[in-house]
Each structure stands twice: as C-alpha cells, then as structure tokens.
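Values in this text are rule-based calculations from the coordinates and carry no lab data. No experiment lies behind these values; they were computed from the predicted model shown. Cβ atoms are built from the backbone, for glycine too; each structure is taken alone.
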Structure I
Amino acid sequence: MDLTDQHAFVTGGGSGIGLACAKAFLADGATVTIAGRSRDRLESAAADLDGDVAVSVLDVSEETSVAAAINAAHVRAPLTIAVANAGTGAGGPFLETSTEDWDRVIQTNLNGTFYTLKHAGRAMQKAGGAMCAISSIAGLRTHQLMSAYCTSKAGIDMLVRNTADELGAFGIRVNSVCPGLVVTDLSAGLHQTDAIREDYLSCMPIKRVGQVDDIARAVRFLCGPESSWVTGTTLAVDGGHHLRRGPNIMAGS
C-alpha cells in the first residue's frame, strides 16, 4: 500500500475526480503535482491537502504546455505515476453540433490525454511507472446529445490499449477508468435533473450515484504496486451501468 518515493502527476487536479485522486496518492505517502488551468483553484486545493504537493498551471489542449509542465514536475521528483483526468463536455443534437464544439471536446479530452500519456511516458521511459486515463461510461454506451464527448472517451480507451501494448517494454503500465454518473461540476446538469438521474439509476444494478472517492480508489489501485500485472485494461466504475443500456438524456426535455 505504500507509495513512498512515488511521484504522481494529476491533470484536472484542482477539483472533482482529479483532486480525489491526489488525496488518495498523498494518503499513501506519494509526492503529488496537481495540474490545471486555474492557479487560484489549484492553490486553494493544495492548501487543503495533507502531504508533499505542488501545483502546475497548464492547458491540456496545448502540447507544449503539457510537455513543459511534465518536464518541470519530473525535475522536482522523478515521475512514476500520471493521471490524465482533465476534460470537458458539450451537449446538443448531432446534426446541430458545430465543428468548433466538436474540435474543442476532442482537443481537450482525447488529444489532451494523448499529450499527457506521451510526455509522462517519456519521463518514465528509463525507470518505468503507471499511467491512468479517466474515460467514461459514455465511452462504453451511447449517450444521446453527447456525440463528441462519447467519441472522445471511446478514443481514450483505444489509446490506452495501444499505448499499453507499446510501453510495456519500458515497464510502463497504462490503464483507464470509466466512471458512471458521478457527482462533479461537469455532470451537474445530469444528476441534478430528476428524470435523467432516475433513468441513469434504472440502468445501474447498484442503484446510487457515484462519488469522486469511488473513482479515486480505482485509480489508486491501477497506479499502485497491487496491480503490477495489470495493463491495457478499461475498468468500469459505474454501479454496473455498462451491463445495460445508455441513459435517456432526453428524459429531461
């Protein structure tokens, strides 16, 4: 369970799932760097964390920003864990989806994950490590009105499998976690709309909305020594939602 001498880099680490992951790593003795676009949010989060934590301002949609942040973190302490968590969303009918919205979601979610895994992988190339991407139930099951988001998350899972296949030779493990409906700022419009929330719950054998700690515990496992023979896997943490259908997002209209 001990993560002493491990250094975890977490994008989107100032709130939600990313912050919960940072707390999980710190609780087991790791050094942590939380990264995101808002310095104020990161510093506020860091002030509430207990342990060796630093902040790094970046924009995951820009490769040079990601590369610089990861390189600086690696200089601070050798990087051994990376969590590609930062993401965004967009909603609307497929036929009315603008190229701008499509590109924004793909650039942040899929390309941002690519940049994070690529540059963290380079940092870990000599000594090995573990990386985890945050995907979504929306990458496993269709979600009406969320075509760009679903596509970006499905792409993340394939990226993880391909990356794991290549980087295993360097002792680097790569996995992804697919959260179901979790209480975060990004999902507020879903779980705060009664009809949509109830439809989500009807698709779950374990009928409750998820919490960020549910996801953080899975990420902690996949990035820790307990999972040393696990790579290229996609772990659904969703109350069993992946066993059934996608939610009826239009239930709230």
Structure II
Amino acid sequence: MTPIYKPTLAVYKFSSCDGCQLSLLNMEDELLELAEKIEVAYFLEARRKILPGPYDIGLVEGSISIEEEVEKIKTARRDCQVLIALGTCATSGGLQSLRNFGDVEAYKKIVYQQPEVIEALPTSSAIKDHVKVDFELWGCPVNKAQVLEVITALLHDRRPVLPQHSVCQTCKQRGITCVIVSSNTPCLGPATRAGCGALCPAVNRGCYGCFGPLPQVEIEAMLPVLRSTERYPGEAVNLLRTISGNAPEFRQAAEIFLEMEAS
C-alpha cells in the first residue's frame, strides 16, 4: 500500500525571543490534529528528528540581525515552496530594530565588557528585505489562530481569511471604552491591524502597535490626535518606534513627529 503523502513543515528561528514558536506549541489540541495532516520535518524547539528538505511550508520567526542570518534565510527560501514570516520580528524587525534609530557601536561599548566580540549588523531587518515572502503574520507574539488559518488554507488550496480591520473595531466589538477619549492616553489602535484581542486597551493602556500597521492605513490622519495626547515630549515617537517601529508606515510617522518638534 502506497503511503499517503503529507506536506512538510519547517520552522526556522532567527533573532527573536522564541515567543512565536511557543505560540505554535500552545495550539495544543489543534497542533495534534494538524500533525495528522502535515509532517513537521524541521522544528528544533519541538522535536529532535530532522527530515531533509525541500519543504512545502516554511515558518520563519525572528529578524535578520547578524551576518550569518543573511545566508541562512536565503537557504531557507530555496528549501521552502511557501515561506511565511511569523511575528513582528520577521515582518518588520521587531524590538531589535530599536538599534536602527541609534548607534550600534555605542550600544556595544555601553552594554558589553568586550564589545569587539559582538558581531551584529548595523540594522535589524524584516525577512522580506532579504528574500521573497509569500505571507506575513504580524504579532508580538503571533496569533496562533491566524497561523492555523494560513496553514489550513494552504492545505486546502484557498486564500487565507485574516482580519483586515483595526484594533479600534475590536474594542467596539468587546465593549471596551476608548482610552484616547476616556483618559487622553496615546494609542496606536486606529492605525494597527487586529489580532491581539485589544489586550492593552482592555486594561486601560494604549495600543503599542504589536500587530503592525493596518493595511493601507492613512496614519498621517491620526498624528494630530497622537500629538494632543502626549504626556511628555517625544512620547509619540517612542510609541511609534517600539514594537513595530521599523514598519515603513510607523517609521515615517515618527520622522514626521521629529520634524514637527525641530521646526
């Protein structure tokens, strides 16, 4: 009897905290069911056994932050038929991209006793800055339901259905009071794609933009609101540059703020 072919899945880690891989493992029951449909061929955080490529689906967690990763991501791209950037580090550079707004060499001297042994690229960059990416799943960490949706869609040869609305809409759906209106709190919710369940506004904190800019967002339209809610000079710039700060829309908005402050 000819064995039934199961599509193969590879999970790669680059510069990251492993949070998105843990989100995969937190699927629990769903992961067991998924394992019946696909072969987890390469996933060092989940199993020791490694099956040789090529692979049907590749999930990439983390940003490109050291020289070695530049070649590794090119190899992963060659080995995978479909490559998915998993989480905000992979889609925009993540927290590591804070270095993009400063002096990496100065940071090394401040933090490390032997800075000369630290090999880091001047910038932290997204996977798509180096290779073609077929899908992007934002989040810090990624939403496991969205990961499951994309993999399921690929297995059934259909287009994945992912949220295209903002965190603000999620707040309305959950009956969460707007923190901008109620407490004059800076919040990126109007410009950020849904996926977190409005976690921060639910506890009366402004959105940090973990799930990246809303597709086709007109972020300049909300800059006056951000400026009016600043509690100290530079707060809006810091907010825009935190989790998804290297995303072009947020990066550009922060630059506009800096120009406004300088004028």
Structure III
Amino acid sequence: MIRVEGLVRKFGSTVAVKGISFTVHDGEIYGLLGPNGSGKSTMMKILAGILSPTSGRVVVDGVDVAENPLAVKRIVGYVPETPVLYESLTPVEFFNFVGSVRRIPTEELQERVETLVRAFGIENYLGEMIGSLSFGTRQKVSLITAMLHDPKGLILDEAMNGLDPKSARILRELLLQFREEGRSIVFSTHVLALAETICDRVGVIYNGEIIAEGTVEQLKEFAHEESLEDVFLKLTESQEEVSNIVRALKDTL
C-alpha cells in the first residue's frame, strides 16, 4: 500500500506539490492525471524515493520514504517520464548491472530478463549500445529494468510513451496481472482512454493539488460529463480554451 499524507514539495519559492493526500491500496491501479507542469512527475519521484518531500509524509509498504528512501527503492519499480539509462552499455550489460546492484540471484535474473525481453520484443537490440537505440526501445529497456526485482509496487510516469501498439497492449496486460497479484500501481498518463480502461481510481492533479478523485464513473457523475477526456478538460479549466482554439483554427485554415 502507498499512503500520501499532506505532501508538499518546494523548489525555492515555487511550490510544485501543495499538500496532496491519497492512498493506493494493494491490488489497485491508481491513475494520476494532470496537464504538463501540474506536479505529476515531482509526485512520482517522491513516491519512488528519488526526491525528498519538503513536508508531509509518504509511506510505501510501511516504509517512510523520507526516513529510508533506499528501502523504498527495493520495494518499488520506477519508470521516469524520460528513460534514464547508461547509454554506453548494451541492454544486456545494463540488466546485469542492475541485477548485481539489486542482488538478484543469477538464474532468477536470467530467467526474468529472457521473459521480459521476449515480451517486449527487443531480442535484436541486446548487443547494441543503449545510446544508439530509438526512444521506444529505450523505454522498453527502462520498463524491463523496473520489473527485474519483482517489485511489490510500480511507479510509472508516462510509461506508454514511445511504445508501439503491441508493446502498449502487453504492458497493459502486465499491469492487470500485477493488480491481480495484489501489487500497488501508480500510473500517470496523458492517454485518457487507457486510464479509463485500466484504472480502479483516478486522481486529477492541477496546479500541484488533487482537485478530484474517485472511480472513472464517480468523476463522470461529479463533472456531469460522459467521457474521462471531457471530465479532465472541464476540471482543469481547459474545455473552453480548447473550443476557442479549434474555432480559431477552423476560421484560419
């Protein structure tokens, strides 16, 4: 379980996260939706133990992130918005490096690497330098790396970015399987149709605050809209702006 209590994160005079609270239960996929610059990535980094909160508390599987970020990194798998990898290594070398750092037994590591490499179809790139790979292939390497240690929870920040339709479908099925196994998953995405399909609950973050939370159906009822996309645009005060932009384009083009 992941519990966030009154979380605040400041960067100088800028408050990126403003007193956010929510809980992700075991066996739940929690979608974190918000426009660019709303605080999603900052939130995800704190959940993964990459950033420390300015105030408030985050507890992951009973471990306080601020008190023991290293223990949190052992518990969760984290995929950042942009893959952060050693570009001078090949995927195989990188997987072996991560396996040694995480002290994964050799046979277990090899079996998990082979299974995940086949699943995401990167067999032909295992000997290439990571720096020479396409963005989509690097994203697959990042996803595989996050799952190598069989984490209890996943923190996925725009993890579908760059994935081809087949790999996106495989990731979706994996997330549903992990949910069935009782893992906690926090999943940020701009693909609202995907969030509508797989998320048990959704939190909408805007200007560093959670402005609405609930199941997709609850949010639709709350906003009096028929799709999650319309809910999102309405809650983030973007609906009228989008209409005006589209109208201007029609008049101009």
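Of structures I, II, III, which gives 18, 46, 25, 11, 1 when P(r) over Cα pairs in 10 Å bins from 0, in percent, for residues 111-190 alone is computed from the coordinates? Let's see the in-between values first.
Numbers: I: 18, 46, 25, 11, 1; II: 13, 26, 26, 22, 12, 1; III: 17, 55, 26, 3.
Answer by label: I.
Quick check: 19.8 is what I get for mean count of other Cβ atoms within 10 Å over residues 31-38, calculated from one of I, II, III. Which structure matches?
Numbers: I: 24.4; II: 12.8; III: 19.8.
Computing mean count of other Cβ atoms within 10 Å over residues 31-38 on every structure in I, II, III gives 19.8 only for III.
Could you figure out which one of I, II, III the value 2.3 for distance in nm of label points 7 Å out along Cα→Cβ at positions 175 and 199 was computed from?
Answer for the origin of the read-out: II.
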